[in-house]
Structure 1
């Protein structure tokens, strides 16, 4: 039995809830306060960014690798030039004169809290003003979302929750205005307003998809979920018009301008001949017309394929066909794409298992009472699916936190007829507790710059030592940063990181043969000059095609499955220009040396590899016994084959050959970090070129930037038959 005072459409007591509980203009205070609380929490993080090493030349070093993609775009250096985020950074820079890096550093604290606004407005739409601020804040401080949108983490995530929440909010208001009571307000549709609203909602979806193309499956899932309450609770006389309106939303959301033209005549007809829409046969014709437009214009099978592709790229095993190259799934090795357990999921979404259960119960109760809220279900599912898809998707669980704990529990307390004061106290305590929890969690998971100051300086220096057309080989997650600081093209980066980029790159880093690495990089240098840079690119440093496409195509159709041997079967011009190539090694790169060696030793015929191991030694005091070749960490003793002490005095090496375990230790005395590794990693070029005398790598490579022991950059020399 639904309490009478809660039925949508009935007038509410002014002292209790709803728009009547605030003045006509005072409602704006609620989303503003929710926004400020979420922004303030993120700004509080600056207390952890006070070290001088966290900035260079008055500019903050970013915490996220993807931040540099947008910052480089703001400087016109990559394919993202002209996109919304780079343009926003550039506009602020042009107006204020602030450094681009500092704008990008602070921008997440101003954009991400916008996600609180739609949920706050949703609570006000339902007439629950006591839940408005709480619901918005709970959305904005959900840890999965908070950790991805802290200062220093500029990325699309700052808006990719806000935009689908706006889409879902508008759909709820649009549906509930027409659904029959008690599920909606049962208003008679003014058809031109009704269809014009549908077009506007579709345009919001189009903006979301344009800003974040990977969000297309999310947007279309939200729209699809709206069909269920429309058909079940629309009533016999309104089902047709609701279905037609949702078709108009879906059609308008399709890529391209032409999709809007299909809905335009519909709005015009509703304005000029509103009486037509009172006839059932007209509703059938309109619905049939829009359905035909969707079939003819919208590529629905492609949309389903895109959804499937986006789901399978996270964590799913590669399904190799018979005789195909057994390429690795690079995405599955990214930390944010790794599956997490339900304890961690509950921590990221609501802070604890108990609160997650309460939030889910609140969502279920809300869906029973407000079925139009089903449009938020795709976001709920994505948040919970982070157990399989990886921690990144837990950010979508913020919707579950705000709607479940904020709106759902408020509705339950109202139905239990708890006094308004009790409800407010409960929500205030809940928000206060989760704010404290979020603040503590931020300090327990302290951020740090993605690059050390020394590596950043090396990249900045490279700008004055290389030609404009040069290309830098560094591990792919450093590619965007390399382009931003050095203002030179990177062979691979966070966008170009599929197997055809990663395998040649990893081979160069993992091999212990200088000549083999030279051969791979030389092939790229000659092939890139042969094919010319990519056409129609926005960036002024060239963005080259992958020169190894011909190699992988030949391996796909032939019997040879070894990268190096396949390269040797391809004839190159005897003479010609040689595009400048540079190889960058860094101490930070060794943190992922194990993953690099996995790809560097990948067997394309069997789909296996024999990676090395490398890990940082933790646990407080580490004792060295340089006489007996032993290293003690806590109560454990390691018998090591060699130890390298790297510091301001240079390199000091101590060796004890013949040890069975073949363990090697690198100690960076400046940063006070210690790495232990096996022989595969120790002998690889990513280690040896970082610590050995540079002369050892002549005549293939010449050192041009020395940043021992943090960074070194080598130039690929024009020798061994590749001269002009």
Structure 2
């Protein structure tokens, strides 16, 4: 594949492709001495970029630097060309002139743009070239952002569009939305509208930064970055530029004035207060504290704590109902804002998308909203929304008015599946979102057994799916551990998949429960919990049926230990996995040490450093380097389908399955224990390890080296795990670490 343009976006798109295993040519300008100089430098800069665009630094070796003026050989063979030069119509057209003259006749040609008209870029070109040209919009940073907008031109071949969409999803793990060729497409048009509406309203109402973000984040189903923190992350100059592009391109839009730059925002931009990239925008770090901008004086002051008697968690409908029922002063601001956002989406939905549901998908995948604006319409209720708009003298769009008058909703559930409103009371089935994500897949399955903190689903063909769902991080208390043992031992399944609800596999043990046992000196119950945990992971390892872990999001502590113990793993590329117990003054106590020894044996030094620091991988490829993921494990870019991949893997393993028997394992023995102890002493002397770090590291080394024995049974290692876990639990420093983690979410280095 070829990427043209080695700027901020081009180099990151190339890095994403390379991380996915694709060989990439990155072309840009250069000098007579080094024609590929700009591309070469861009590749060299990738490892130092933050957030990192590569899975591993060595992935950059898949990117070949080249020169735009000598691109003929590359373009002649590239199956897909991504033009990603500066967002300037004339410059992009000149580069596409080059591509049209030299590209392979069957190559897909895409232009990466956040808002330039595809029609203007394709205008005047041959019919064959126009057939192969379309727009793509990768969001920045491309690796982290889920959404990619695909924008067909007037003459784009539907088959070419579908090939692009499907590869973006399967090959890169993104979620693609097909957009109409309108200013700034869907996500930026509606998402930026929401931000600009807030900026105008806060200026008119004289609200503080803290007050605005208090009522425009989770209360509305949006991320905790809310609105003004998000503006800082985007960059105030970038936000204003995008809004200006829409403002100039939608002269007939009745809400056009919302895209105009408020005076105070223009002043902030002129003074260089651009947000996170300049160190100050609406927020600024002062020492170790985050201060917010006093909008009257321009000074940064300690943040206000805004107290709301409103739910910020739980079902979104409950939060919205509470918002509409509330008489608190700030809630009128939030209601009017949200009603306006929904109204704008309802008004322009059919102009920006072929299907209403794509509007919601774009905001959910692109801005991380819990529900898109049209789904919000249903949750709030069309009559209630119409009344709110009328009270503030705002227009009620035709779609909203029709729904309110007929007491209908945008979406409805029928026996044939979910349907979406078209017009005049007619509904149709939802269009496919491309690949079916795991949430929809699981939603169609029968529940075989419901337990506390977990449930067993029927994955078909004898595959059971055990899903952990205790809390947002799928914490593992005694009930789900016992159910895991019971399910895999029942004789009713041919194979089983372990997964978590939501975005994560599991963050491991129930730390609150663990702390309570320690503080109350309930040592026998702690022992029982550890034995149960070890029994659960060992049962997965030696079960009569294969068990496969579906790893995505976080797999920490006990979640990692379950993954290590399974017969196989299907892993999302962005998996963050680690045996992080050292962060709370403990060691892996549920078979994690045993599984590490089984993998590395006497070669323990490298992984010891990872475990004693409680490191978590940045992605699944790095986890392979750590030794926490096997080289044979399947890593999938489309992490939103990893449970389905795990079901396929489990079904395949069940044919001819023979469970592994417990065996004796090799360790580094006494010699290795001495080396690790010396390493800890050096770290203490250098100041990189605290006294308690050394205590924890010594306990970890003791287990990994088999208490000095070079050959030990699996059960002996499990016994050593529990012995050292108990010893650390009794120390005041470990208790302090656990308490600090529970209270702050951050590790304590004591």
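Where a number appears in this text, it was derived from the coordinates with a stated rule and is not lab data. None of these values were measured; they are calculated from a predicted model. Cβ atoms are built from the backbone, for glycine too; each structure is taken alone.
Computing relative contact order in percent (Cα under 8 Å, 6 or more apart) gives 13 for which of 1, 2? Derived from 1, not from the others. Looking across 1, 2, the calculation of mean count of other Cβ atoms within 10 Å over residues 407-414 that yields 23.0 traces back to 1.
One of 1, 2 was used to compute distance in nm of label points 7 Å out along Cα→Cβ at positions 207 and 591, and the result was 5.1. Which label is that? Considering all the candidates, the number was obtained from 2.
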